[in-house]
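Listed below are the structures to be examined.
Computed from the coordinates by the stated procedures, all read-outs in this text should not be read as laboratory data. This structure is a prediction, so every number in the text was calculated from the model and none was measured. Cβ atoms are built from the backbone, for glycine too; each structure is taken alone.
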Structure P
Amino acid sequence: MIGKQDRWQEDLFVIGTLRDLIPEDHLLRRIDRVVDFSWLRGMVEDCYDEGQGRPGIDPEAALRLMLAGLCQGIVHDRRLMREAQVNLVIRWFAGYRLHESLPDHSSLTRIRQRWGAERFKQIFQHTIRMCIDAGLISGELIHVDATLVRADVSWDSIVLQHIEKTWNENQDSEAKSTTLEKRSTTDPEATLATSCRHQKAEPCYKQHSAVDDRAGVVVSVITTTGAVNESSVLLEQAEDMQANLNRTPTCMTADAGYAYAKIYRGLEERGIDPVIPAKAELPPGPRMPMARFKYDAKHQLVRCPRGQKLRRSTRDQDRWYYRTGFHQCRECPLRQRCLSPKVDRRTIVISDGYDALLRARRRKNRGDEEFRQNYARHRWRSEGLNAELKNRHGLHRATRRGLENMKIQSYMTASAVNLKRLAR
């Protein structure tokens, strides 16, 4: 028998609660069962003046609205509030009844400005502690990676402009600086960057994420402009995750973009085993390669293939220059293979932590099985997280302008991912 549905939809009363209309396995319902935001009011109360003004939006309701949108890939406030008008689960998760008016989308923007990035970082840290209490974080194996986030600007806003700092420093000099760089007039803090030499550089920010291996919980997020090299942030991130986890990770993995001597040394000094594939040495050129010279870290000298000592000469930033004496190279039978005709002695540049870099190269060459397994997990853990953040939670593009707003977006997106892990 063919059924017939009565399309009369003007019911005034519906017996039941909003909860009854939401599936048991819905993500927001599962998150609601495991989270408690009662601590939020005390954290943000200093942002409000209790003696004047009309009552604002309940902080927990505002946070729940933001999280509900991010969990469903809605990153723009205007679209979120339109969706909340007709989406029962968002309204229920935020605590609004059917007859209650939802806040205007601009109210969420003002709340972000009032709270600031530091309080959103504290919210993110709370989600980490929830996951620790639930046993989702081991804190032993951590995977680190960075990803570019396209800034919310158009190409028409990109212009060439003088670097103000360099220009001001040369105001009194005879030869003034003519250095130019590309900047966006609508978001000057976004810098041009690319993740591949074959792709065009775009105005971007960069999110540096650290994820725990056990359940994929994000344990550290640092946001910078796109031009910042990820290796310059790794040691800062190691300290940040130590503070978030209240312990030192046993092992940390990263790709070859982090394979610098200072990184290996910095992690070893913190008691962290660096699982970072060392870059291959430069191919041999017309002169004797540096690999033929033996570095003695204990006595701080370098020995050439003939056994002559190269001693420290001068220092530049984070590296030392080791040189031989003039008389040592003058009668050497390897002189033509070692020196160019215009040079009278050999110079070797040793960066700080070079001994740690040599240990990493030897470890890679001998085929350490534990190293291989940990790095294989890095690929799908860290890169999988970046894909999840961009494809499911809207991190493929910044929703607001400025570094502080980008930090807030990064903290909130990472918090949404952690709550997903907790609900699971």
Structure Q
Amino acid sequence: MAEKIVAVKGMNDILPGDSAHWEWLEGKVRSLMARYAYRNIRTPIVEPTALFVRGLGEVTDIVEKEMYSFTDRLNGEQLTLRPESTAGVVRAVAEHSLLYDGGKRLYYMGPMFRHERPQRGRYRQFHQIGAEALGFGGPEVDAELILLAHALWKSLGLQDVALELNSLGQPAERQAHRAALIAHWELHADCLDEEAQRRLHTNPLRLLDTKNPAMQSAAESAPKLIDFLGEASLAHFNAVRRILDANGVPYQLNPRLVRGMDYYNLTVFEFTTTQLGAQGTLCGGGRYDYLIEQIGGKPAPAVGWALGVERVLDILGAQQLLPGKPALDAYAVVTDVAMLPQVAHTLERLRDLGVSVQMHAATGAGEAMGSMKSQFKKADASGAAFALIFGTDELARGCVTVKSLRDGQGQQVEHELAHVATWAGTLQSTT
């Protein structure tokens, strides 16, 4: 026997029992996005490596350590499995000149790839759902996206989700803060770990996001970016806050919130939970007004967020909010293989009328259909509301017996096959 091949570590199969939950969540998202006038966009999984190096920043963890990059054997092009989707969406918007007639509200769903140590809520292939509003510079759109995410948690019934909010200001303000930050960290050089020392002069803002306990005190006392913000940046941030306040959305100001990509400016935010351990961020995003220009497009403002699908499903499961097994209307019990053509014809008519029905099938070619007892066991296990009994006598009369499986009484009624349309609706009454 050949050696069994298994999936790559950290890249997981989503089996039917779980994929139903994914489809349910995706359906909720699609419905909500439509209400907010966001339209779907789908970009390639593989992008030019330069897109992420230029867009995310050369000294980010993603670019330095986590990207799956390779050289195309045909033309030597440097390519990367996308580690996130914002850069790809921006590339598509710029490449196809989507903003020629005004701003666009877009959303996406799909797999991302990062080479890191797999753990709960963090995988090498993971999935994100994101929303991006491009071509809009006002604070009302920042607030709209936050309200959109807040509405999603509400529609899912999620509890223990908190919003953290900050402003990163504009580049000149960050430069002034950066100089003060470097001076501060140099005064605390003895507590810096190797990673922090390496980043001190390249990306000191990221040191505020440290998980190293030895650096926490210095991070707490570091100069706060909000103290360096000018009048316009503060006005933008305060306008976002007023809209959130008017809609009763609670939030916590977090001056150390910086996010993991270099492209952010002004508003940044995260929705977090205490129920997923170290991987407590469910959704994060912010404004990135300079990214389109960075990758060669015409300058335009933008703001967006992304959520981790696995993490959201994890917390939905922990809070017992996931739906049960998808409902099945009927299960067809077939007593004789010779009757299969007539049975299959009837089932197709039922499906055309919107009835979900599963037909019992033999386990091997040329084998019998199995005993009535075994078929009824499978009908019951399927979760179907009704069993359709295609017996020899019934079919001879041009009929089928419909037996209720969920009313506790097993009531049976016979229907004529010639009049399927008149009784098909009764099979859907309990779904």
Task: Winner on mean projected area of the Cα convex hull in nm² once structures P, Q are ranked, highest first - done: P
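Can you spot which of P, Q the value 0.95 was calculated from, given it is FRET efficiency 1/(1 + (r/R0)^6) of positions 184 and 280 (r between Cβ atoms, R0 = 41 Å, to 0.05)?
Checking each candidate, the match is Q.
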- [ ] Kindly point out which one of P, Q the value 15 was derived from, the read-out being relative contact order in percent (Cα under 8 Å, 6 or more apart).
- [x] Q
Task: Comparison of P, Q - label where distance in nm of label points 7 Å out along Cα→Cβ at positions 120 and 136 is highest - done: Q
Open item on the list: If volume of the Cα convex hull per residue in Å³, for residues 256-399 alone is calculated from each of P, Q, which structure is the one that comes out at 180?
Closed with: P
Open item on the list: Comparing P, Q, where is distance in nm of label points 7 Å out along Cα→Cβ at positions 64 and 416 highest?
Closed with: Q
